[in-house]
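What follows are several structures.
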Structure 1
Amino acid sequence: MRDRLGEIVGKANVLTSPEDTATYFTDWRRRYSAAAECVVRPGSTAEVARVVALCAREGVAIVPQGGNTGLCGGSVPTGARREIVLALGRMNRIRSLDALNDTVTVEAGCVLAAVQRAAEQAGRLFPLSLAAEGSCQIGGNLSTNAGGVNVLRYGNAREQVLGLEVVLPDGRIWNGLRALRKDNTGYDLKQLFLGAEGTLGVITAAVLRLYPKPSATATAWIAVASPRQAVELLAALRERLGERLSAFELASRSCLEAVLAHASGSRDPLASPHPWYLLAEAADSGEPERLREAMERALLECAGRGALADAAVAQSGEQARAFWRLRESIPQAQFANVKHDVSVPVSRTPELIEEAGRALEAAYPGVPVYAFGHLGDGNIHFNVGSEALLAQSEAVNRIVYGVVARLGGSISAEHGLGQLKREEIRRHKDPLELELMAALKRTLDPAGLMNPGKLL
């Protein structure tokens, strides 16, 4: 098997030694680790197709892997059967960019930051942005329907895709690389593979939407008394700034204190501590000074109505980047604890934070809670305790997920299910939905070879 894989991708691109495969077999959080037969690194869609066809004939399962930055164990082996890891990092070409059509066609192994740079060089914006953008790959972003900080204005990864190229579980290539905004010719097949976590096929390339590059941004660090006040401020700023408001991030004081202790050179943007913070950003065409003045004017009006406690508007690009570094450092600053990536309707995020916080305090007095995330779209990362609480993960999850369910939310907003939530989702998903998902899986992957043990 390994020799035949080497004939397809080159012997140097079939990795078998422990020192070469270790990083491919363990997830980013180091929670899941299992060995596969080898790591295969194809350099083209044709090579992916030949590898998949060979595995289909031999009954060997395939674990597609991008940058391996996921948090749910979705891109590493389970060790339950014969598997290979199919690492797509060599497939990192920008195939084409059409500035007039506002599209770029990229291969799945392109690092997200490279896609952003290609768009910027053409005077365009690719808006998908998240903390791991320097190492995550676009195929993984699409396979998990990644979110990030700009969902408020531009939507999830799913909304950025016009077309896909996918290698199916039998090795055939579906070429759906259409750069069309209107195509009303039946089922929108690309949607099957977006968010499917590699369980239905291997995304090898995509046509992505681009947008006009904003010439001006205005970034503000804002203090508020509570999540409820934060939601009210979101509505007020959207009234005043409209669609220019592109990001609206929430962080508790506990998150900021963790960053200040963890990240050297970081400092509190405001003179005195506050219980909650917001990082708001607006983007538009025109002069930066005018947009900054609009942001300042909106904040002053809201402050006059008692809608916020304090605020600092960045006066330079470096100051804006410092604000964002605080937000982006939060995940690493409280790395080892019980993590939840949940969503509820935006209007109910205060209830989520308050009710789950009270329930956890009753069960685990004094437990620290780190609540932060994308308030503008209702996605809160609700992380609890320290490493010592990990042994109680299941009980903690029951508390948090119980509140999420009561509020009509989701237990996975942007990180996917992977291995972590594969069983938990059965308690929260409608049985008919699970039945339909399983039927799709059987239809496209009857042998169950695509990323087994994940999602379903």
Structure 2
Amino acid sequence: MRKVTIIGGGGVRTPLVIYGLAQAQRVLQIGELTLFDVDEQRTNTIARLGREIVRQSGDSFEIRTASHLEDAVKSADFILSSIRVGGMPARARDERIAINLGMAGQETTGPGGAAMALRTLPVTLAHVSVVQRVAPEAWFINLTNPAGLITQAISQETTLRVIGICDTPIELFHRIAGALNEPYCDMRFDYAGLNHLGWIRRILLRGEDITERVLNDSSLLRQIYPSDLFDPALIQALRLIPTEYLFFYYSQTKAYRNQMHAGASRGEELVRLNEKLFHQLGTEDSEKALQTYREYLLRRNASYMKLEAEGGSAFTIEENGDDPFEAATGYHRIALDVMTGLVSETPREVVVNIANHGAIEDLEPDDIVEVACDIDRAGARPRRTGRLPDSVRGLVQAVKAYERTAIRAALSRSRALARLAMLEYPIIGQWELATEVLNSLCSNDPQGLGYLR
């Protein structure tokens, strides 16, 4: 029987992962799931919720909590890392600083993404040093954002078997299938880029290339995204279909203005939503708590990208009645796809964050890229995608340069390198602004970023 450990097990996504593990129990053969988190009270709440999920599923594996990381990861077969250093208040603070400086506030891109990376890197590297010592053969699956940058650091600084995951690409694939009213299983997508910086270049439907048909249908393009993010003319000019996070590159001013109109960032709204959630969970029995959690997911999912794209919040329960646990996409689905692939003889295709090894010709072999991989017991093998289109190649290379410099800054504890990273980052990209951003972030978070000297 296998052991699975979740670092950051007190997080709000953990019950979804537990549900997925229970569904895949026949393949994964889990004997023990261990949750570790710095917030032990929240971890105990999530563990209680998880045990109810397992009970209702009819499957059986032990869920326990651990107070020490070494105990949590020792002898683990799979280690999922999903941490948020500083919690949701740190995200809200980062996003507010960005907004106050005239930029969109978002957790993984722009100033918020840079702050999250610099705050998270030392903690993650401390975690993986423990894992490398007591569970060197484990598969380390990184869900921690910014996922590509964090996975880059782990791959660069350790010998662990690491794969980074994000549900953004597959969410886009499914939305295209839904807009076309076609079965997802009949479609294939040629996708490449970095985490939260990727594009679809080609779409096949039952072997037929329908890319031009999709690109030339403005009405269809508007249906693909959760909100009215992109002008179809932009997509048609690119001849590429971007993931939604490109909104913060292509429409920075629009995102900022909409946040100003709403009077809040998504992080600030999620702070309130999460506080309400955990207060309720702490007062309810397990069955009622699980229903409360379902309603929370519906509210959270309904609001996704609406604040930035439309300038208004949408924290209301969706009326379609769908069970969020049964969604075809999400972090729990991609995590389970990767894990079941890694214990299978037959390869399965999954888009993950993995060392390039020539998949994208414009990047170095050890750069972490987000591409389709064949995953089986032997690991993940990236599929070659060739060169990136001219219109996006420079942006990808610039963001990868920023990621490398941010990692160097964290490793050397260098404030000067952190400033250089922000200069290299296209969303910031100005020396004076980089200085102002970094000074503001450090002065408002001396505990998380005070190590930069």
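Quick check for you: by mean projected area of the Cα convex hull in nm², which of 1, 2 is greatest?
On the way: 1: 22.0; 2: 19.9.
Across 1, 2, mean projected area of the Cα convex hull in nm² peaks for 1.
Using the calculated result -16000 for helix-only ellipticity at 222 nm (-39500 (n - 2.57) for each DSSP H run of 4 or more, over all residues; to 500), pick out the matching structure from 1, 2. It was calculated from structure 2.
Give the label, chosen from 1, 2, of the structure having the highest value of distance in nm of label points 7 Å out along Cα→Cβ at positions 383 and 439.
Numbers: 1: 4.0; 2: 4.9.
For this comparison of distance in nm of label points 7 Å out along Cα→Cβ at positions 383 and 439, the top structure is 2.
Looking across 1, 2, the calculation of FRET efficiency 1/(1 + (r/R0)^6) of positions 39 and 151 (r between Cβ atoms, R0 = 25 Å, to 0.05) that yields 0.55 traces back to 2.
Throughout, read-outs are computed from the coordinates displayed, never taken from laboratory work. Worth saying up front: this structure is predicted, and the values here are computed from it rather than measured. Cβ atoms are built from the backbone, for glycine too; each structure is taken alone.
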